[in-house]
Structure 1
Amino acid sequence: MTRPTPRYQGVFPVVPTTFGADGALDLESQKRCLDFMIEAGADGLCILANFSEQFSLSDEERRVLTDTMLQHVAGRVPVIVTTTHFGTRVCVERCRHAEQAGAAMVMVMPPYHGATLRVTEPQIHAFFAALSDALTIPIMIQDAPISGTPLSAAFLARMAQELPRVRYFKIETAGAAGKLRQLIELGGDAIEGPWDGEEGITLLPDLEAGATGAMTGGGFPDGIRQIMDPWRAGRHEEAALAYQRWLPLINYENRQCGILTAKALMKEGGVIACEDPRHPFPSLHPAAREGLIRTARRLDPLVLRWAK
């Protein structure tokens, strides 16, 4: 079966949420963050994801951030809004607000809460069916270990074939390339967007498996473009060499500094005023931060010089 040309493809990094030292939203830094990421080559953006520290935001702050960021981007690139919530009704409301505010897509994990509250496949199917019925924009299912919910390739493919808005899949589980390959084989033309995640640590194997998008961290979209652009143009050896070059920094984000990587890079480069997470999330250890910046300087990403 022939897969359709995806509406959205390329590099869609996650936008970090910027706070002041007092923990309040810093909307001016947030806007500069968006401008930097667009100028650094992001094909699109994703907001309010786990790497955006969405778990520390109030419902009202989510609405403020959604409206503020979509208004500031103003259609320069498509924006995916993460709307995950355990409750179907609440998730539908979040999705509708995102669509009305101008989101190009929503990204949603299956319903879960804490370490043990999960639901079965029929309930997950009904959950995504309700979202599909409520929207006119596509839905991306985020298949990530944090949800603790096994989603087989066969089940994901069936939802794509049965639910008209479920078209994109961000695969972050172990063996991501194999799962992407199986998802594409089973889902056929219903799989519009098989995407890589997890900060790009498995990007090259995932591209080889058929991934058409990458949702990475937000600190160096220009570096990820150096991998994605030649791959999409058929210059696979050039893409592999670029992947090898950027892999140490990707690894630093994925294995050492995690959620705070993009903000540390942006603070170092003067893009944002404060890199602090919201309490009680711990700040970066100084040694880890030093290693991150040292690794980044070898590659000279735009983030370290954009604001200077």
Structure 2
Amino acid sequence: MAVARVDRPRPAAAAPGAGGEDGERAGASALARRHRRTRRLTALAFVAPLVVYLAAFYVYPLYRNLDLSLRDYTVRSFVAGDAPFSGWDNFRKVLDDPTFGPAMRHTMIFTLVSIVFQYVIGLALAVFFDRHFRLSTVLRALFLIPWLLPLIVSASTWSWMFNSESGVVNYLLHLLGVAPVGWLTSPNWALTSVIIANIWIGIPFNLVILHSGLQNIPAELYEAASLDGAGTWQQFRRITFPLLRPVSAITLLLGLVYTLKVFDLIWIMTKGGPGDSSSTLATWSYQLGFGTLLPRFGPGAAVGDILILIALVFGLLYIRVQRRQEA
């Protein structure tokens, strides 16, 4: 009797190279991790110098200034580092000082008048140079000279021009039959003199930013407005100025922050005088901390903190405007 043979199924053989594929995937994953780690380390290497720079030249000075304003520092304690904590006493002294009111008022006048004239003149020049006439590029480059010159050079030049006895400004007034003016020696004219100089220095900044904004306005809008019979003034009022509002807002806010902290121009020209007629928060802070034989480091630092706070408010406003534009 024949017996039927039943073949048992053999186990399936492992696919060739399966273990090699797992090894390749593991190797690729490890390689990807190494690449990510390398990129992170590279990014940190690029960021580290910036972090060190910000910590050394921004964070630490701000901390030291705040520490100075909250302690009763003298020359001895400044060197020894053992000044007692005084809280808000330095701020109270500053706010009660009779110089605070005039310094704050001069700061506001100096800042607002400067940025208004810088913006208006800069906008007029930007529209003028937007016509692209012959030599427009050369003339626009020449208008950048006040911005490129070191402030010490600009301030010294304006001091010579406004000199009461040998200045060119009084010489021109003499030719016109006008009595000489004590531009830098009269309490009535000292603040006006530094404002004029600061306007001259700030016009190129406004010109560059506003001129770049004009380049982004499509020419087709002006062509359509001309076909509709709109004149030059109507085109400016209906097209140029509305479309320049975002750029104008940034220009004005940046100018405000920059002008608030102007010190070297005023100090070189008038040193905040005569008296306190051209003193601002920036010059007063320097006078308190370094302008006398018995420096008042605490009140000087407190004035600096107030100035930083004002600039910070407008800086946050600038960031908010910028985010709205990007949204």
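The numbers here are math on the coordinates, done by the rules we state, and not lab data. Note that the structure is a prediction, hence the values are computed from the model and not measured. Cβ atoms are built from the backbone, for glycine too; each structure is taken alone.
Computing FRET efficiency 1/(1 + (r/R0)^6) of positions 182 and 278 (r between Cβ atoms, R0 = 30 Å, to 0.05) gives 0.20 for which of 1, 2?
1
If mean count of other Cβ atoms within 10 Å over residues 110-117 is calculated from each of 1, 2, which structure is the one that comes out at 13.2?
Structure of origin is 1.
Who wins on relative contact order in percent (Cα under 8 Å, 6 or more apart) among 1, 2, i.e. which is largest?
Going through 1, 2 one by one, relative contact order in percent (Cα under 8 Å, 6 or more apart) peaks for structure 2.
Comparing mean projected area of the Cα convex hull in nm² across structures 1, 2, which is largest?
Sorting by mean projected area of the Cα convex hull in nm² in descending order puts 2 first.
Quick check for you: by mean count of other Cβ atoms within 10 Å over residues 134-141, which of 1, 2 is greatest?
1
I have -22000 for helix-only ellipticity at 222 nm (-39500 (n - 2.57) for each DSSP H run of 4 or more, over all residues; to 500), calculated from one of the structures 1, 2. Which structure is it?
Working through the options, I get structure 2.
With distance in nm of label points 7 Å out along Cα→Cβ at positions 70 and 126 coming out at 4.2, pick the structure among 1, 2 it was computed from.
2
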